[in-house]
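Q: The structures come next, written out as C-alpha cells.
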Structure 1
Amino acid sequence: MLTYRKGSRAERELIDYFSTRGFCVIRAAGSGVNSLSPDILVFKRGMQMGIEAKAWEKENLNIDHEQFLNLKKWEDISGITCYVGWRRNREPWLFLPLGIFKENSKSFAINWENAKGLGKKLEEFI
C-alpha cells in the first residue's frame, strides 16, 4: 500500500505542476492498478504526451515487459508520445522516452546516470 500511495503522490505532483502552467491534464482511470495506459495525459496547444510516473529510489529503474509493451502499444496506436517520468528523493523529475530503455530478460531498464544524460527535465516541456 505504501508503494501505491507514493506513486499516486508522484502523479498528483505532476498533475499540479502541469496544470498550474496552463496544460490540460487527465489522470488515467485505473492508474496504479493496471498497465493498459500511461498514468497521466498532458495536453497544450500543439503538444500532447502520456506519462508513466515512477518514484523510485534505486539506481536502476526496471519496468516489466508487459507494462512497457502496453505503453509502447498505446503510443503506437494513439500517436501520443509516452515518457516514463522518474523522480528520486531530492532529485528533479526526468522524462525518459521509451526508446532509451534497454531490454533484458525480465524487464526494460535504465540506470540513473544514463537517465540524467538522455532524459528531459520538467522545464523543457514549458
Structure 2
Amino acid sequence: MLTVGQSAQITRSYTAQDLDAYKELCGSVGNTVPEPLIAALFSYLLGVKLPGSGTNYLKQDLAFRTAAPLDTDLTAQVEITRLRADKHLVYLWASCTAPDGTVICEGRSLVKAKDVLGAF
C-alpha cells in the first residue's frame, strides 16, 4: 500500500573503474561522479523499490549542489510527498547525500504508477 511519507533508499559508491567505464561510453569527464550516474540511482529506486515495477517517469527536476567524490558511499532516497489515485500519480522528493550529510543533489520526481488505485 502506497502512503505519503513512505520512502526507499540505496547506498552506492562509485570507483575509478566505474568512471573509466562511463568515459568509454560518454567521453571525457572529470574526476568526480558524473551527474547521470547519480540520477540513475533514483531511476533504480523508482522502478524497483518505490513505487516499483510498472512505474513510468513523467518528470524529474534535480538540483546538483556539489560534486560527488569517487569512493564515497552516496545514499539516494525517494519519499512520497503526494498521491493522486484518480490519475495514478505519485509525487516524490528525491535526495542524494554523502556520509557527512552533505547534500549532493535534491529535487522532485513525478511518476505514473501501475495499479496505483489498488495500492491506496
Structure 3
Amino acid sequence: MPKLESFTVRLRTGQRAPSAPPTYVINGFLVEFDKTSGAAKPGEVYEATGEPGSFPHSLLLCGPKEGAWDIDEVSVTYHCHGEDAYTIRLGAVTLDDASDLNIWYERPAPVFDV
C-alpha cells in the first residue's frame, strides 16, 4: 500500500447541497480539507485537497450531518510517495447522514495486449 501524500477531490453538486463544508475520514479519523476552492452549492464545482501523509486503509468523503447531498460527478487525483499522480472518476451518488463515499482506490494495474 502506497503512502498517500495528498489527494484532490473535484466534484459537481446536483440539486441538493450540504449545509456545512465537506469533510473526509481517513483510517477512522475525521479531518477537514487543507485547501478548498469553489462551492458545494447546487450546480457548482467544489475542489478540496487533503494532505494526510499517511497509509490509507480507508478514505471516505463524508455525507452531511443533516439533509442530503446530490453529487453529479466526482474525480479524485492521488499523489502517492514515489509514484506519478493518477486520477479516478466516479459517477453520481447521493450522500446523507447515514452514508459516506469510498474515495480510496489504489492505482489500477497496467493493461497491455499480449
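Q: Which structure, out of 1, 2, 3, was Rg and Dmax of the Cα atoms in Å derived from, given a value of 15.2, 46?
A: Label of the originating structure: 2.
Q: For structures 1, 2, 3, which has the highest computed value of distance in nm of label points 7 Å out along Cα→Cβ at positions 23 and 87?
A: Biggest value here belongs to 2.
Q: Taking 0 as the value of helix-only ellipticity at 222 nm (-39500 (n - 2.57) for each DSSP H run of 4 or more, over all residues; to 500) derived from one of the structures shown (1, 2, 3), identify that structure.
A: Among 1, 2, 3, the structure yielding 0 for helix-only ellipticity at 222 nm (-39500 (n - 2.57) for each DSSP H run of 4 or more, over all residues; to 500) is 3.
Laboratory data are not the source of any read-out in this text; all were calculated from the coordinates shown. Keep in mind it's a predicted model, so treat the numbers as computed, not measured. Cβ atoms are built from the backbone, for glycine too; each structure is taken alone.
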